[in-house]
Structure I
Amino acid sequence: MDKNLARTIADSLTWARIFSIVPLTLLAWYDLKWWVFGLYIAAALTDLFDGIFARRAAPAGTDVDLDGIADLIFSFATLLWFWLLIPGFVLTYWLPYVPIFVLLEIYIMYVRLQHQRYGIPHLRFGRFAMALFFFLLPVVIVRGDVPWFVHGVLIIGVASKLQLSWAFWNGRRA
């Protein structure tokens, strides 16, 4: 496959994931859980396939980590969809996870803005954590609120952000 075509496909899939946020939010607003489930799975698959194409693609034309930005936006949108679809979910699980996520993300953004040479390293554990996080909403829609699973996913997500923050901390000091 041509490397430029692979880059175009990878970027298109990433943009599709970003643009899927609007219809997903509208579907969640109207409490259409099964439509959210289907479109959410499709959006998660765009994340999988954009990674496959990106590994075969020419380097991105800019220093912007489009996939990392899309993941961040999609993660925060997922919290919004939880709030819209599952009454009491955010109130039950927001402490301590959301404040920790926000603080770590602010630190990561600060480092990236101050030190332009840093891209976002795609660590294996971070990929696993993001995939697991993408499974959280479909599992909660299908099975209902399963506290041990929700806590497990959120703890793994925090550990992933801590690992990324540690990588930035060590990279900044070097």
Structure II
Amino acid sequence: MRGFLLGVVITLLLLIVGGYLYVRGGWVSLATTAPLIPLEKTLAHWALHASIGNAQDQKDPLTIDDNNMQAGVLVYKENCAVCHGMPDQPPTAIAKGMAPPPPQLFRKDEMVTDDPEGVTFWKVTHGIRLSGMPGFESTLSNTQRWQVTMLLAHGDKLSDATKTAFGR
């Protein structure tokens, strides 16, 4: 039993020292142009899912109408578009230089219309560490964060008035 515990302790120490040497040896590049390190995407997904918790249960308290949607467009254009793009526009140079690349939220294959509103609101509020996604809890009001959440949740069926607010 004593030999087993010693083996566990030595194994843990070797893993810690090996991890330290791996990082300090320059094997973990933080350059946005570097390839993903082993398990990076999986670990980030697990951590984000655990952080979000039960946010999917939150529902947007605002009424879905053109006023809230157009207000969401203003918030989006001012705070989100530089990374997440505009409808029918190519990604910006900033978005192209980010790692991981930010989803282009008005492209059919990257929309968050199927995400629970509470999850989008959580991401807008708290941001996502090490992704370039800032949290807006201290810079946007609760209403503004729900308005942009509403816009993204219904991004596949924008009214003409909302499209006009985008300048289309």
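Please treat every number below as a calculation from the coordinates, not as lab data. What you see is a predicted model, and the numbers here were worked out from it, not measured in a lab. Cβ atoms are built from the backbone, for glycine too; each structure is taken alone.
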helix-only ellipticity at 222 nm (-39500 (n - 2.57) for each DSSP H run of 4 or more, over all residues; to 500) computed as -28500: which structure among I, II?
I
Given a value of -0.33, -0.49, -0.59, -0.69 for log10 I(q)/I(0) by the Debye sum over Cα atoms at q = 0.09, 0.11, 0.12, 0.13 Å⁻¹, point me to the structure among I, II it was derived from.
I
Taking distance in nm of label points 7 Å out along Cα→Cβ at positions 1 and 49 for each of I, II, which is largest?
II
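Comparing FRET efficiency 1/(1 + (r/R0)^6) of positions 57 and 73 (r between Cβ atoms, R0 = 25 Å, to 0.05) across I, II, which structure shows the greatest value?
If we compare FRET efficiency 1/(1 + (r/R0)^6) of positions 57 and 73 (r between Cβ atoms, R0 = 25 Å, to 0.05) over I, II, the biggest value is for I.
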If distance in nm of label points 7 Å out along Cα→Cβ at positions 121 and 153 comes out at 0.7 when worked out from the coordinates, which of I, II was used?
II
